[in-house]
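These are the structures, in structure tokens.
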Structure I
Amino acid sequence: MKRNSMSLKLAGIKRQSEYSPNHIKNDLLILLKTAEELKSMGAEIKILNEEAILNNHIEADFIFSMAQGSAAQEKLLQIENEGIRIINSPKGVINCYRINMVKKLQENNIPFPKSIIVKTNEFCETGLKDFGSKKIWLKRGDVHAVHREDVTLVYSEAEKNNVINEFANRKINEAVLQEHIDGDLIKFYALRDSDFFYWYLINGAQSTKFNLNELKELAFLSAEILGLYVFGGDAIISNDGKITIIDINDWPSFAPVRDKASKNIAKLIFNKAYQIAGKRENYADNKF
């Protein structure tokens, strides 16, 4: 039975605060702003916490989720397997867990720093010597940073071992040793199935020219490989103009462009939900 757009029922899942270090407010604002835009299109919206979905049935035609916790992803996988579409898919979110992201981007030939995965409960023979550098990055292997120490630039074997031991004490089973690449650090935000793409330089004035179309191509290809629609990331522009993707994030805060991003995210979600509901009407060409 066909329904009008007013009867589209959507559920939004908030991100648990521990997965929003230094971004709790911004992460919440982009979700709420997106929900407001969806309401203006005629959808019915219910906002839930990650915890609320674990033992409750969700009545929705479509779900948009910023959840990152493993328990929430397990539940969302079950919901997705039952036939409800979710953006971002829990499969994509799990692919963004660091060790998964490292493997998938390297396997698909995305320009990415040399990365070695190690067990935190074993002696780590891999060290700075394996990267030919005086400093390397040490990153927790599961979710993105929860604490400041979860992504640490280390300058010695002793410092490396201390951080790995700290990970082990916190029950973080795997870590990633990653090459440090000098250059301009760029942050970007984007949406698949959309021309929305925004980037800015993090560390001061731009010193090296680069091919913006190549950056876009690598960003969207990375998102496709990981299975994301709403995403962001970081890249390094080396002195020779080479672009290296160093991180991809599922549904970041979009803080510098929240208003514009929320309109485009809502449009993307509404289109997907509307199509699934068997409707022809499409908001893709609407101007916001």
Structure II
Amino acid sequence: MKVKEALHDTAKKLAAAVEEAPLEAELLLMHAMDIDRVGLYVGLEDDLPSRYKSSLSRLVTRRLAKEPSAYILGHREFYGLDFYVAPGVLIPRPETETLVEESVAYIRSNFPNDYPVIADIGTGSGAVAISLAHLFPKAKVYATDISAQALDIATLNCIRHGVRVELLEGDLLAPLPQAVDIIAANLPYIRDDEMGGLSEEIRGYEPRVALSGGEDGLDVIRRLIIDAPGKLRNGGAVLLEIAPSQGEALASWSQGLGPWERADLVKDCSGVGRILKLLLTKRQP
């Protein structure tokens, strides 16, 4: 069997269960052969060694069982960086890049000559914390997660990208050893009644604790908003990824608590409110 035949057959097998079958066929074959896309297409007319056939077959079986390709391949790109991912952490998604973008904009506007203290809460693979540490190497960056397994994966990603992030195990803000300037978080926000409607790839493989937000999806997010003023420096900010349907009500509820000077909704690349940005009222000296 030629490599091009294996590529065609793999795409055909995946087509019944996977939306982007040709692309995923490429990725699985590249992974099985441990080559890049250039190597794949340069060698299309070569015979596929038998040792790669069995490996490819196992990969295809896993994908047809709806295991996410990011777990099969062991990595996912996020904000221009390649992150190791595995079962036990949420797979980084493009919409979460808006959380990084808004954090970057806030840092550049408010700390032009200084470096902030940043906390990424519920860090998972470390994608948000590491992206910010990569862009602002002199900033102090904390990342917390309740899952030791997630922190092990985040540790590997810190090493991979050569950044300094202090990883802390514990619930939400509790592990932070000092007040911070910015709290960024992609916490679970899916309603209980929505969990059953998630795709099998998400529902069957990604950690429920990183997805399920309770009856209205906001159980964990509300806890963080309530506790955040005690963990923020004067005039600090909270940036939270949310579902677009939650934005207006959550912003109104947050401002009703009192400590927040502003509650703004930031749109993602699709034009929907994806980030809730809370600015703590500055205390007068």
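Values in this text are rule-based calculations from the coordinates and carry no lab data. If you're wondering where the values come from, they're calculated on a predicted model, not measured in any experiment. Cβ atoms are built from the backbone, for glycine too; each structure is taken alone.
Identify the structure, out of I, II, from whose coordinates volume of the Cα convex hull per residue in Å³, for residues 181-220 alone was calculated to give 67.
Numbers: I: 76; II: 67.
Derived from the structure labelled II.
If helix-only ellipticity at 222 nm (-39500 (n - 2.57) for each DSSP H run of 4 or more, over all residues; to 500) computes to -10000, which of I, II did it come from? Display every interim value, and only then the final one.
Values: I: -10000; II: -12000.
Clearly, the read-out refers to I.
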(request) Identify the structure, out of I, II, from whose coordinates relative contact order in percent (Cα under 8 Å, 6 or more apart) was calculated to give 21. (result) I
(request) Consider the structures I, II: one of them gives 11.8 for mean count of other Cβ atoms within 10 Å over residues 109-116 as calculated from the coordinates. Say which. (result) II
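Give the label, chosen from I, II, of the structure having the highest value of distance in nm of label points 7 Å out along Cα→Cβ at positions 125 and 157. The partial results should precede the final answer.
On the way: I: 1.3; II: 0.6.
Looking at the calculated values, the largest one is I.
Among the shown structures I, II, from which was the value 2.4 of distance in nm of label points 7 Å out along Cα→Cβ at positions 53 and 117 calculated? Working shown, then result.
Working: I: 2.4; II: 6.1.
Computing distance in nm of label points 7 Å out along Cα→Cβ at positions 53 and 117 on every structure in I, II gives 2.4 only for I.
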